[in-house]
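What follows is a set of structures to go through.
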Structure 1
Amino acid sequence: MLFRIHTTDFTREVIDTSDPAAYSYAKKNLIQSGVLAHDTDGAMFRGETELLPTSTVLPGMPFFLAALYLINNVAPFIYTIQIVLSMVTLFMIYKMIRLFGVSFHISAFTLFLAAVYPAFSYNLDIILTETVFITCLTVALYLFIHFLKCTEETKKRFFIFYFQIYFLCVQL
């Protein structure tokens, strides 16, 4: 966790005309007017151009960011949530490995490799879908592996919950 905190630039600003800016403006438009719009430079948010709904932006990330924005509207809070999500990802990787019956030492070594893998720490201070998606994907994979090892009785109860997680991943 210290590695994640150390590598995250909590002072990083969202640059206009970037993908993080598009998600940030989608979140702001969603909160302000209830419209999911593809607004890369903030012109729609500022009222310079007409606010047009779009189907090119998947709704998962803007809704996730809007929920976080309503709790605390500063970027460092979102970066902190992304650090927490990355830790959940690492935990789920460890749990998946243990479900396969791999020894503790090999599991710990694999977890270390995942913890220092650059792609898992690079996006923590950039507002992109990768961190949320990877977390949802690892949770879905863990649940799927767990689902395969369950009894038939448990599978029936588990089925609906698993596919709710799966469809959440698809929306990101």
Structure 2
Amino acid sequence: MKAYDLRLEIPARSFINHQILQTPTLQPALDAAAGELFATALYRDQGLIAGEYPLFNQAHVVSLLYCLIVVPKEILGLNADDELFRTMDAQSAFAQFRIHASPSPKPETVSYSLIHAWRNSVSHALFEIDPRMNFRFWTERNPKWDFSVARDNLMKFLSQYGALLANAALRARALSSESLEE
């Protein structure tokens, strides 16, 4: 019997962690923890201020994207006709993204194609982030993509579709657990 693969939980747990960190009632405790950390010798003279340190920062976003975009693509091998992509296409998930260059995918596979390009961009660090946390992503190999998203639109996307991306991995986990029981 094959052992259960904990990688299947990474997208969901990453999204759950993100949601927890965004919980307003937790903010005072997080600020206190940051204050304790910033008082240590390692951070004392770095100009970091508890209460002003944004948890939704570039490191958090890129880590979340890695867990929600790269990991599922690598371990799930979802097809273009997967429920995830059909739902995203039906809801125009990427409507708030500015697509500067694309290989003109078939209309029914826009989300699949863009997620694949996004995976390549994130996993190869082919992105830039401006001081206002607006992101630009691109690919260097064919099919070549170049797209950007403003910070607020990325936050909306992650709120709306992070759960869908995480649930794709949870579906695979459920199927994996069922096969272990057989």
Please state which of the structures 1, 2 yields -16000 when helix-only ellipticity at 222 nm (-39500 (n - 2.57) for each DSSP H run of 4 or more, over all residues; to 500) is computed from it. 2
For distance in nm of label points 7 Å out along Cα→Cβ at positions 115 and 131, find whichever of 1, 2 sits highest and give me its label. 2
One of 1, 2 was used to calculate semi-axes √(5λ) of the Cα gyration tensor in Å, for residues 99-138 alone, giving 21, 11, 8; which? 2
Out of 1, 2, which has the highest value for relative contact order in percent (Cα under 8 Å, 6 or more apart)? 2
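We did not get these values from a lab; they are worked out from the coordinates using the rules stated. No experiment lies behind these values; they were computed from the predicted model shown. Cβ atoms are built from the backbone, for glycine too; each structure is taken alone.
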